[in-house]
Structure I
Amino acid sequence: MAERGNTHPAASAVDHRVPASDPIHLLMMNSTPVDVFGGVEQWMLSSSRGLIERGHIIHAMGRPDSLFLTRLEKAGIPVHEGCRGMDHSPVQASRIVRIARREELKIAIVNFNKELTHVARARKHSPIRKIISRSVLPMLDTDPKHRRLYKEHLDGMITPSREVKRMIESYDWMAGIAVQNIPNGLDLAKVDQYQGGRGPVRQSMGYTADDFIIGAVGRLEAHKGINHLIAAFGLAARELEHTALIIVGSGSREGELRHQAASMGAVGKRIRFTGYIEDAYQLMTTFDALALPSTTEYETFGQVLIEAMAFRIPVIGSKVGGIPEVITDGSNGFLVPPGDRTQLADTIVKLARDGSLRRAMAREGRRRVEEFYTESMMLDRLENYLLNLVRTP
């Protein structure tokens with residue numbers, strides 16, 4: 001089996017913690033495509049790193065040469081390559097068995113149905129006793145074979161929002177599965193390292209202090225609604241002279257989104273695509289507002305929203321999925337109906353013209369992150385959930 005060995009990182013800012021007396025032995029599994037590193041992957045990275053710092057044993061498995069494995073390995077998390085594509089096979093299950101036996105792994109957290117299938121087969125011959133889903137597989141496939149798979153082999157599910165938890169618990173065939181809502185969290189010390197970089201970054205990109213910049217960060221896929229944001233920006237730009245839109249990310253819709261912007265003439269020249277950037281925080285310091293115009297319930301939380309709020313950036317989000325749990329309309333940001341380009345444009349104009357409103361929303365956004373969405377809070381909830389689950393027969 002191809003593996004990439006490494007050592008656990010040294011304890012960082014949590015040196016007040018001691019190794020767990022009853023450590024969790026956990027395998028994180030994610031077969032996401034090699035070029036994807038989104039919200040679930042970021043959660044697995046920060047959770048793995050944080051649990052290791054608390055004295056637990058964490059390993060990860062993913063596709064060879066994937067961003068997922070590369071970034072976790074860089075963070076000091078032991079990683080293992082699964083079969084290319086990680087398609088269902090006895091070979092994949094046997095790899096999991098060998099790793100679980102050697103590292104005495106007792107819990108597995110999975111992302112997709114294929115991973116659940118692999119671990120379900122592997123745990124018959126390994127120390128793995130509990131299988132948890134962090135995602136919603138995806139949004140709970142109702143195919144009869146997957147219903148049986150969940151009912152027979154899924155022991156728990158971690159949701160990032162109350163809305164997703166409510167949806168899962170509404171299915172009678174998910175009865176008996178321990179569903180726990182654990183919102184995402186941020187390392188605020190890392191965010192604060194970037195404070196003060198706004199001016200130099202803006203200048204290097206050709207923007208001035210007077211420009212109003214709205215940003216979008218994430219995968220360029222259909223459900224993210226970036227096409228609506230581009231159209232709304234075109235409407236807003238009719239009323240705003242010094243404004244720009246920065247779109248950070250890549251994905252299957254990138255080509256058509258670039259074409260949409262190019263077709264807008266002079267206004268389209270104010271739209272900048274950066275492609276995928278491993279560290280988007282530096283660019284976020286330049287934003288005056290951030291938009292997440294998602295169109296479907298697949299937006300289960302909106303990690304980029306709390307990141308922007310931590311940077312004291314007002315946010316605009318759609319009324320879908322878990323977004324309304326993060327944004328209180330009119331307080332730390334605005335909520336708009338999904339796909340409503342006119343209201344989105346009006347909201348952009350309102351924020352651009354009212355500096356005092358932006359500052360008030362910025363303060364409230366940061367306060368909400370400090371109160372509800374810190375990494376320490378997330379890890380406390382996750383650690384307690386996992387310990388209780390592994391102790392349950």
Structure II
Amino acid sequence: MRVMVSALPGAGHLFPTVPLAWALRSGGHEVLVATAAEGVDLAVRAGFPVVDTAPGVDFAAIFSRHWGDPPTGRAESLAAQGQEFAAAAGTRTPDRVFKMFAEVSSPMADQMLRVARHWRPEAVIYSRLQAAGLLVASALDIPAIEHGVGFVREAGFAQRFVSFLGPIYERNRIPLDPPRVVSIHLAPPEMMVGDGDGWPMRYVPYNAGGPLPPWLTAPAARPRVVVTLGTVVPGSVGVGSLAPVLAAAADLDVEFILALGEGADLDALRPLPANVRPVGWVPLAALLAGAAAVVHHGGSGSTLTALTAGIPQLVLPHAFDQFINAQAVAGYGCGLLREPATVDAAVLAGLVGDAPLRASAQAAAQRVAGMPAPASLVPRIEALAGTAIATATVADTPAS
């Protein structure tokens with residue numbers, strides 16, 4: 001079986017699809033990744049053949065038209081959009097979200113369809129807001145598998161998304177009809193927001209590889225708390241929101257690991273307290289494995305990785321589904337939701353030392369561990385593709 005995996009540019013959309021893609025490869029199936037920009041190199045590092053579907057396109061400029069101008073105006077705009085998204089979570093995704101991701105997907109769609117018509121996949125797995133995956137499934141009449149990235153399920157989501165894709169479908173002369181779509185949900189059902197059927201699948205953290213520093217593989221002298229803003233926030237609004245967190249950190253006998261990736265501008269946070277250790281790119285799952293807690297922005301990957309680690313989370317949402325993810329964590333009792341400016345030493349001390357919070361975090365990890373593994377979905381995808389193949393064979397057989 002041939003499966004095309006279509007992901008929007010960026011780690012947050014590509015990384016969640018990697019464990020299922022690996023499971024398909026391990027099951028003997030062919031996988032081709034179709035993405036763009038930094039997603040191309042990330043897919044190569046994950047071990048997959050990949051097609052760059054939009055070489056030279058400036059996706060940052062596309063996002064900027066929707067996010068607003070940095071720094072202050074953009075931060076306020078993203079926060080407002082995030083609150084709007086959270087208010088409508090699971091019932092009706094705001095139109096502005098579909099419009100933005102239709103525009104982001106548009107430069108990728110034509111090349112992806114050309115490749116798909118040549119390569120002939122029997123199913124397409126696409127990150128939730130990657131419109132090109134829907135286009136390919138419609139054009140080739142193959143199953144579309146919507147790979148969730150967070151905590152939202154919404155009945156009729158794909159059908160609504162297709163209604164915003166008229167220009168993409170029209171220029172490729174494809175009828176504006178939604179394909180057959182099955183959704184994959186990564187979070188425990190009781191933590192999901194909204195209604196809608198789907199396949200539950202255990203979240204298996206994939207954060208790319210990287211060398212582990214010697215101190216990370218040695219016993220820690222005191223509790224460690226990881227502080228991160230993911231891969232998008234530092235470049236879009238900066239890291240200044242962490243200033244209150246690090247100021248409060250100085251009052252605690254705790255080591256804080258500041259994981260903001262390579263090249264983050266830390267000027268807004270200097271001077272760093274003596275108990276704050278900045279690091280470059282280190283796989284997040286490895287950082288969290290020995291941590292007492294984590295402070296993060298509420299990105300889906302960070303939130304779900306923290307769930308699997310079984311440690312308390314302090315979530316400081318900045319935009320979009322980060323507010324939904326933060327509410328899911330707080331509602332389950334395995335983490336705290338705060339605005340960055342309200343974080344003080346008492347909040348951080350409670351994050352590390354609250355026994356019920358830690359017990360809830362460990363229970364969440366056990367719940368995640370009991371969900372179906374990615375490999376268990378491979379036969380279901382085979383069955384979907386098999387149905388599609390059988391239908392196509394009957395339709396293509398000349399009448400006798």
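Once distance in nm of label points 7 Å out along Cα→Cβ at positions 51 and 363 is calculated for all of I, II, which comes out largest?
Biggest value here belongs to II.
Quick check for you: by distance in nm of label points 7 Å out along Cα→Cβ at positions 203 and 259, which of I, II is greatest?
I
For mean count of other Cβ atoms within 10 Å over residues 43-50, find whichever of I, II sits highest and give me its label.
For this comparison of mean count of other Cβ atoms within 10 Å over residues 43-50, the top structure is I.
When relative contact order in percent (Cα under 8 Å, 6 or more apart) is computed for each of I, II, which one produces 13?
On the way: I: 13; II: 17.
Comparing all candidates, it corresponds to I.
So distance in nm of label points 7 Å out along Cα→Cβ at positions 227 and 347, computed for just one structure, reads 1.2; which one of I, II is that?
It must be structure II, since only it matches.
FYI, it's all coordinate maths here, none of it is from the lab. All of these numbers come straight from a predicted model, not from anything done at the bench. Cβ atoms are built from the backbone, for glycine too; each structure is taken alone.
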